[in-house]
Structure I
Amino acid sequence: MLKTLFKSLSSVRLTVALLILGCVLVFWGTIAQVHAGLYDTQNRFFRSFFIYWQAGGFKVPVFPGGYLIGTTLLLNLLVAHARYYQPGKRKIGIILIHFGVVLLLVGQMLTDALSIESQMHLRIGETRNFSEAVRAYELAVIDTADKDFDRVVAIPLHRLARAGEFSGADLPFTVRLKTHYANSSLVEEHTDGYEKPKITAGVGSNVWWRELPRETDPNRVDVPSALVEIATPHGTGGTFLVSGFIERPQQFKVDGRAYEMVLRPQRFYKHFSIHLIDFRHDVYPGTDIPKNFSSRVRLQNVETREDREVLIYMNNPLRYAGETFYQASFDPDDHGSVLQDVRNPGWLTPYFSCVLVAVGLVWQFLSHLVPFLKRRMS
């Protein structure tokens, strides 16, 4: 059985089949972007092991996803190399080429699994030590009883939606999700299609809400809303409305301690801070055509006692502590800047892969060319 499996994994037919499946997946995913949008299509088609067909609450796998095709292709390459490899100087090029392709596949998987993209929105004079996700939200429960500091428990919204409730040692109560709209709309006056949220406490008694389809435009994002119940050992603490549209935290008390609860973009805290000193939006004289966007920031790190100014502009990002800050956008009044924060531990792997493949191709070419020339000259 193991011998049959070894031959099957090292088969050239399997390689061709996987490449064909990959082409079909790319074509199918490209067409699906028209209706499902870029980000949903990426998660459904390329960042999954299977593409599922949903019907009646059941999920049926109908086609291999990007992770399954990529992993099988990686195994096929490794097993085929182990089966057909013959040691010798003239095979060094083949080793380098194969290793470069393996590194490229592994690097892409690491990028999908470990890379984080977020944004840091700063107004002139503002300092922040965290960035925020663009499309992911979290429910922050804040213990404000202490005057000197706040204790925050941040629950990713997608985990809360999957589990239905959250309880832990840091919270003396259970957070229960009763209704969740992944994309929503809130209005302050009654409108057709909207309904009153069934809340029993907190702000939101003067709003109406409704569920909206998920956004497919890559330039627009979903804004979620939810009804959350605070369940204590003594009974319910109330049902609250939390939404990406509501910045004001919901306030409540449990056993005499004061708490706040707010639905906000997921935060990624840093061990350093960035202060926006100035933002420049330069245009060509006599026109409204942008010439340059730049942010002068002050980077401060208490641990390393680092305190310096940095100018961030197009094609000149700030690289620090494994993160890269790009000039991404700005506020309409030119008094605020948006920095794109990218953390990708595997960002060097594509470069190493291309170098290895190039060296392997040159070595393989020369290993045949040099002996040929020697025979011709002898």
Structure II
Amino acid sequence: MNYLITGGAGFIGSNFIHYLFKRPGFSGKVINVDKLSYAGNPNNLKSIDKEFGGSRYFFEKVDICNNQAIGKIFQEHKPDVIVNFAAESHVDRSIDGPMEFINTNIVGTAVLLQNALHYYRELDNERQERFRFHHVSTDEVYGSLGDEGLFEETTPYDPSSPYSASKASSDHLVRVWKRTFGLPVLITNCSNNYGAYQFPEKLIPLMILNCLSHKPLPVYGKGLNVRDWLFVEDHCEAIDVVIREGDVGETYNIGGHNEIRNIDIVIHICQILDDLRPSDKHKSYTELITYVQDRPGHDLRYAIDASKIQRELGWKPKETFETGIRKTIQWYLDNDDWWKDIQERKYQQERLGLGAKS
């Protein structure tokens, strides 16, 4: 099975590529298609490229909106599975510049779907049977929950940001390419991921790096917003299970069973770092916590009902939040060359999402 991974130099995509090459029995090749936007980082895959580059791992620097280039990649590499991770994914950035999200997340997905369909129709029956187009989406398409309830696969879409609206649109397109054209698709909607290689604009790496830099820890509003947290390696395993065992045309919610308030996440990170890397300036990193103006349209609570994937495919997360967050913090402590390179070239943990630019 040959995998075409879009957005493979990003956070979840690069973790999935590492997962594939570590998975027992995997002998196929991986084609990583990534335009290397600000969050795309070739350093995420240096070890993979060193060991498998040119034989089983191939990198194509291509924008998924480039119809001609995408068509050429399909014909040249002849994939059996498409996994679409490629997306602009940060809510704050979507508030500042929504059009980039419309282009990549909606137009780019349509380009991939149409090229996949042309390619699929040219395959023989045996290869058509195993071909899959797997679209990776988010729980944010469902909108905001109150104090009770969980997002199910049948929950109506009610997005609150340009990011979540663009992902909702792409989900609808994927379903249409199945219903109208017969393309064998799968969709997964996941809760908040965390783990190695996450770009430091997101909450958990931002707080870790701000602690290590003795910068303020900005908590939106009162920090009472609740998210379900999913360790990225658990997410990768779930995607793999869905691709290999899921029913074509189905949607599966993937959650970590870890509902936690943002303020509690920040305090927990501070406490672990107090133990692993004590500050030489503060008694505790919690002294750096600073409450700031809330994000516009900030959803109060997300919570995933992941019972379908457990019931039908037998998957459930291996990591608790306690085990996963310790592994994550230790990774950032052990890989300071990775994030210091980002700080020098791209991002110094500045605040985003205060107003639209376009």
Structure (I, II) behind the derived value 0.40 of FRET efficiency 1/(1 + (r/R0)^6) of positions 34 and 250 (r between Cβ atoms, R0 = 25 Å, to 0.05): II
Comparison of I, II by FRET efficiency 1/(1 + (r/R0)^6) of positions 98 and 146 (r between Cβ atoms, R0 = 41 Å, to 0.05) - largest value held by: II
Which entry (I, II) yields the derived value -10000 for helix-only ellipticity at 222 nm (-39500 (n - 2.57) for each DSSP H run of 4 or more, over all residues; to 500): I
Test item: distance in nm of label points 7 Å out along Cα→Cβ at positions 258 and 314 calculated as 4.8, pick one of I, II: I
Test item: FRET efficiency 1/(1 + (r/R0)^6) of positions 50 and 154 (r between Cβ atoms, R0 = 25 Å, to 0.05) calculated as 0.05, pick one of I, II: II
Structure (I, II) behind the derived value 17.3 of mean projected area of the Cα convex hull in nm²: II
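No lab work stands behind these numbers, since they all come straight from the coordinates. Remember, it's a predicted structure, so these values are computed and weren't measured experimentally. Cβ atoms are built from the backbone, for glycine too; each structure is taken alone.
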